[in-house]
Structure I
């Protein structure tokens, strides 16, 4: 009986630590597909989505707008259909002339907010004597999508007025933070459209800080004249990590 009891306690001393060592609780960082994950450390309760669960962003159009002789602003109009996931995406913008010859390119990284349409703006691209005929934006590599269920602060733009189109166009507007939280580092892109709905010019400004229910005046200017019937203004909150 004493031998049996001794063997029992001995087995407990050996088995329990071994069991705890081998059978660890599943986590999203253990390089294993376990728990309710749908892939290795992705899906299920993990913040990281598996590649098959995310919808690639749609690049609706990409264009170059003349700022001055030989200098252009590059804009890509992008839609993220993922309702509750976002990512930080590296990209390359390539410019081609009328003969489809590559005449320039620029790389960058952008934040893609969840469930939104936004603009990627690249300023002051110098091409010398070359004239861009086609602009292509491509996201580089496999994007890592992460869940974000936080409420997005609501930013509205009003009093959108365009003036001076025949000389030096200017757009004046008011942006307001209609949420109950502080908003910082807001990128605001303006896109001017002609009567046929074609984008003819674009510009960008930044708002450093908007307290809750606070409004701020913003404006956009251009050196070259153009004719536009409407202007779309797109605010986007840029995470501090970018």
Structure II
């Protein structure tokens, strides 16, 4: 049975700027051109939130980003291009690095946990990121650290209107049960990311116990990766997830 994506709402461009160059390698138009060629219905331009010290977007360029998105919508009929942002979860208060008063700049907001964000408590944030980095490479995590990580995400979900929780469980140790419950109650889509290993196979199985919907995202950092989904789909199938629960998957 053949599958394809209806839309890809999580892609990056050169507006995700890194200290060593652009984190995303393509322009808005280049991403849109690939999406149009694949027959996608919609594309999300969701560069990293401004709180990321290595490759956060510069809010001074938000007008340029909107201009590029509008032009892409004119240039590629049949494709709806949205301006989004992948906000960063790190603050213990539940705040994102994109404050609610700035949400109006975007068509929707997605959010995920990332390294390289200092937030409102820089010393704590550095410890959290170092602990997450260690656990990602097989290190041990204390129950306290796991609960703290989980609380960051759960508070962010309840305190913000987040459309998609990006790569849940990636980059640190989290309680996916608690996060899935929060996504159910806040009607937040849980992402199966094609670029990162989140949700994992086990994470999908846990999340599937809750009344949540899933979405596959390419998380493309290169135009050629826009619309890719094979790795994420394989994890979903291995987890035994009914594929009709993935909101952007076509059975073609």
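Bear in mind these aren't lab numbers, they're just calculated from the coordinates by the rules spelled out. Predicted model only: the values in this text are computed from it and were never measured. Cβ atoms are built from the backbone, for glycine too; each structure is taken alone.
In this comparison of I, II, the computed figure 51, 45, 31 for Cα extents along the principal axes in Å is attributed to II.
Comparison across structures I, II (criterion: relative contact order in percent (Cα under 8 Å, 6 or more apart)) gives the highest value for II. Computing helix-only ellipticity at 222 nm (-39500 (n - 2.57) for each DSSP H run of 4 or more, over all residues; to 500) across structures I, II gives -10500 for structure II.
Matching task: 2.8 is the computed value of distance in nm of label points 7 Å out along Cα→Cβ at positions 147 and 219. Pick the structure from I, II.
Numbers: I: 4.7; II: 2.8.
The correct label is II.
When Cα extents along the principal axes in Å, for residues 99-210 alone is computed across structures I, II, the figure 51, 44, 27 traces back to I.
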